[in-house]
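Each structure below is given as structure tokens.
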Structure I
Amino acid sequence: MEWEDVQPQLDKWERAIEQLEQFLANIKRDWEYLKKHIIGHVVNSPPLVLGNGKGGFTQDLAIIEVDTVTYLVLVQLTQHTVASFWL
């Protein structure tokens with residue numbers, strides 16, 4: 001494989017790393033305080049079910065009421081960065 005073949009892939013991954021570093025900086029800045037980590041609360045959570053189904057998986061469910069304003073702020077902060085990472 002020649003350098004010219006590899007360079008576009010390398011450039012793509014370097015851009016991805018830069019975007020992830022910016023994303024991390026934003027998360028550290030905007031979610032530094034524990035109070036900002038709460039985006040809702042659990043309304044109902046039935047007991048765990050062990051050995052569920054043919055695969056014997058653990059079933060863990062919860063109904064969560066999301067604080068719309070906090071959630072929309074989180075989506076606004078992360079939407080562009082996460083979406084553009086994979087392009």
Structure II
Amino acid sequence: MNACDFGEALHSNMNETLANFNLIVEGNVIVPKVMQANVGLPPFFTVVALLAGATLYGVARALLALPLAAALRVYLQRLVVPAIQKK
């Protein structure tokens with residue numbers, strides 16, 4: 001292996017590392033913050049909903065996980081919490 005091959009391999013590995021880091025930051029920091037601002041779900045519940053949807057039903061159902069989690073949150077806030085507070 002000459003120096004040119006080593007440099008290309010190092011450059012390729014750095015590109016993969018940066019791409020993976022970008023995906024991790026986007027998936028665990030940016031998307032939950034955006035969902036909190038737009039949907040009203042806290043970041044923790046956004047991540048849990050996506051992971052549960054993907055784990056239980058696959059990628060196609062993970063797309064439905066956030067709207068279902070948001071609907072469940074609205075249901076709990078409007079119907080369940082007031083009923084508990086009345087007791």
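Taking 3.2 as the value of distance in nm of label points 7 Å out along Cα→Cβ at positions 22 and 62 derived from one of the structures shown (I, II), identify that structure.
I
Here distance in nm of label points 7 Å out along Cα→Cβ at positions 14 and 30 was calculated and came to 2.8; which of the structures I, II was it taken from?
Computed on structure I.
Compute relative contact order in percent (Cα under 8 Å, 6 or more apart) for each of I, II and report the one that scores greatest. Of structures I, II, the maximum of relative contact order in percent (Cα under 8 Å, 6 or more apart) occurs in I.
Please state which of the structures I, II yields 165 when volume of the Cα convex hull per residue in Å³ is computed from it. Of the structures listed, the value fits I.
Given a computed value of -25500 for helix-only ellipticity at 222 nm (-39500 (n - 2.57) for each DSSP H run of 4 or more, over all residues; to 500), which structure among I, II does it belong to? The read-out was computed on structure II.
No lab work stands behind these numbers, since they all come straight from the coordinates. From a predicted model like this one, the values you see are computed outputs, not experimental measurements. Cβ atoms are built from the backbone, for glycine too; each structure is taken alone.
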